[in-house]
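Read-outs: derived from the displayed coordinates by stated rules, not from any lab. These figures come from a predicted structure and were not determined experimentally. Cβ atoms are built from the backbone, for glycine too; each structure is taken alone.
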Structure P
Amino acid sequence: MTIDGILNLDKPRGKTSFGVVALVRGLSGERRVGHAGTLDPDATGVLPVCLGQGTRLVEFLAEATKIYRAEIELGISTDTYDATGKITQRCDASSLTKEQVETALSSFTGFIEQTPPMYSAVKRQGIPLYRWARAGVELPRTPRKVEVSRLEIIDWKLPLLMMEVECSKGTYIRSLAHDLGQKLGCGAHLKNLVRLKSGPFYIKDAVSISQLEDAFRQGHWAELFHPIDMAVLHLPAITVDEENEKAVMNGRPLDLMRGTGASEKNCRAYSRNGRFIAILQYDEVGGCWKPMKVFRKRDET
């Protein structure tokens, strides 16, 4: 069986993102399976999983904006920055006010420099940082620029703080919780995390692992898959005639008006019968659209 599509899965607590991919590969029989944005094992929520030719669009989903619901416990710091770690500091946070926390949070919005936690998959000398950390080795980490476009407190009951975070790729919510605690002077860690949105996918539409397993057992699994172009619906689209369709499928550039997508460097291309055939990239020098990724019918591959 060959499958081209994208699943919007609700990753359960205790399962790694790689484990979800392995499960989908086993259920579907499709060899090419990949996820678009790692969630920590204890985190839950939206995990887009791409199959077949959909794996060629993982980069677009990975770059998309994410929204999280984060529960942060003030007054306790851990070495992993979350509830799985060893407690490194305790402090009385009972005197904090919501206004003080909101003021502190304001310094973490916009483009900020964020240092990845030692317990992360970032690699040094080809080895993930978490392996160095487990061996008791603390390594210097280079801060990364990320964008936090929204931080909103949605529940406040000391020592717990619930907030929604809208952010770019590469943002560590665990680091955000830790850094907030440092800013407030009382320490903090991430107690729970749910990804509510990843690109075009929302948690209200996400499919549980048990639902996915049932669908494959009962044979109606196809109903759960989204078409692969859903990963790039934010790009402008063009429809090409038969001659230009052949050109695209053979990797030749198209001399087309840039049109609506003038501010975009990429666009979606469809055949006249509505089939998604390619992502095109605009060549400023040549003044033409070049095929960046071509998607053939299975019988053409």
Structure Q
Amino acid sequence: MKLTIDATRRQALMRAHTATHLLHYALDKLLWWTKQAWSLVEMDYVRFDFSCKDPLSPQDIQGLEYSVNSWIKSWVAVITQEMSFDEAKNAWAKAFFEDKYWDTVRMVSITWEIVDDLDIKSIELCWWTHVINTQDIGSFKIIDHSSVASWVRRLTAVTWTKVAEEAQLYEQRLLDLASRLDCQPKQLETKIEKILKEIKHLESDHEQLQGKLICTHLEELHQHCELPQGWSSRWKWCIINVTWTSLEHHNFKDIINNAKSKWSDRNWIIYSLEWNFAIYVGTGDFSAKEFLKEKWLKWGWSDQFVQGKDPAIIWIFS
């Protein structure tokens, strides 16, 4: 039997794993309280999970990339040493204490102190193979940032020639996008800003049209609304159930906002069989909040306006 090593694969794993240590240290500098949750190392490919509640900003991502690439270009030696576990702890080596370690451990150190902000002191216990010098990694690029669980986020990155491959993919996407928008890649920003402005104007026009349409439907329903049996008419109620009407497919919040604007001097109740309801008192004759208490409902915001969601409205207002 003859054992051989795939040198190409081994070198790609070495680059990715040493890059993982650099990324880990850069995250420690950015988020001093974070903790590694899990990592995956493949050929020039890194997936790193860490504890963090909120997404990293684009500036944070750029800062991480800048730090790792700066250390790569600085020719920092990667030193491996075998020693006792106690000696490694005294050297402040990073260890995952939920893991079990032998009496003899392997410590991987990537340390270099210089005058500017590029100093690095990455010291971890690790049995994986690594490059001899950070420059062997070539380059580093974060290609994805996502959430994988509550308080756990994931960074995906590549090294060596895969960075160039990713750059080519991004360039092709830009060319495709520019082609679809009928412009040159350098004109994309101006083109997209113009499109966004047009969308904003269209949304504003659509909102105004929707408002006019809702007001028209409200007026039509107001002409035919009747008080439920046993209700007093002394407060000049307008009671509308929007379910199975021309308003059924409109957003309930939009209906209420338009009703408040159109009927600011009237008393009205608008509800749906999906349990949404709103009571508005425009005449000041009584309290909407007290009215709900009489109906054994606990909702109550103000004397003029009450809005909520309660199954009791089906039998109270019907």
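Ranked on FRET efficiency 1/(1 + (r/R0)^6) of positions 26 and 170 (r between Cβ atoms, R0 = 25 Å, to 0.05), which label among P, Q comes first with the largest value?
Details: P: 0.25; Q: 0.70.
Once FRET efficiency 1/(1 + (r/R0)^6) of positions 26 and 170 (r between Cβ atoms, R0 = 25 Å, to 0.05) is worked out for each structure, Q has the highest.
For the read-out relative contact order in percent (Cα under 8 Å, 6 or more apart), a value of 21 was computed from one structure; give its label from P, Q. Provide the component values of the computation, followed by the final result.
Details: P: 21; Q: 12.
Checking each candidate, the match is P.
One of P, Q was used to compute Cα extents along the principal axes in Å, for residues 50-121 alone, and the answer was 54, 28, 21. Which one was it?
Values: P: 54, 28, 21; Q: 42, 33, 16.
Computed on structure P.
Which of P, Q yields -5500 for helix-only ellipticity at 222 nm (-39500 (n - 2.57) for each DSSP H run of 4 or more, over all residues; to 500), as computed? It traces back to P.
When distance in nm of label points 7 Å out along Cα→Cβ at positions 178 and 218 is compared over structures P, Q, which one is greatest? Write down the numbers at each step before the final one.
Numbers: P: 4.4; Q: 5.0.
Comparing P, Q, the top value of distance in nm of label points 7 Å out along Cα→Cβ at positions 178 and 218 belongs to Q.
Which structure, out of P, Q, was log10 I(q)/I(0) by the Debye sum over Cα atoms at q = 0.08, 0.12, 0.15 Å⁻¹ derived from, given a value of -0.67, -0.85, -1.13? Traced to structure Q.
Can you spot which of P, Q the value 15.1 was calculated from, given it is mean count of other Cβ atoms within 10 Å over residues 34-41? Write down the numbers at each step before the final one.
Numbers: P: 20.5; Q: 15.1.
Checking each candidate, the match is Q.
Could you tell me which structure in P, Q was used to calculate mean count of other Cβ atoms within 10 Å over residues 146-153 as 15.4?
Working: P: 15.4; Q: 12.2.
It was calculated from structure P.
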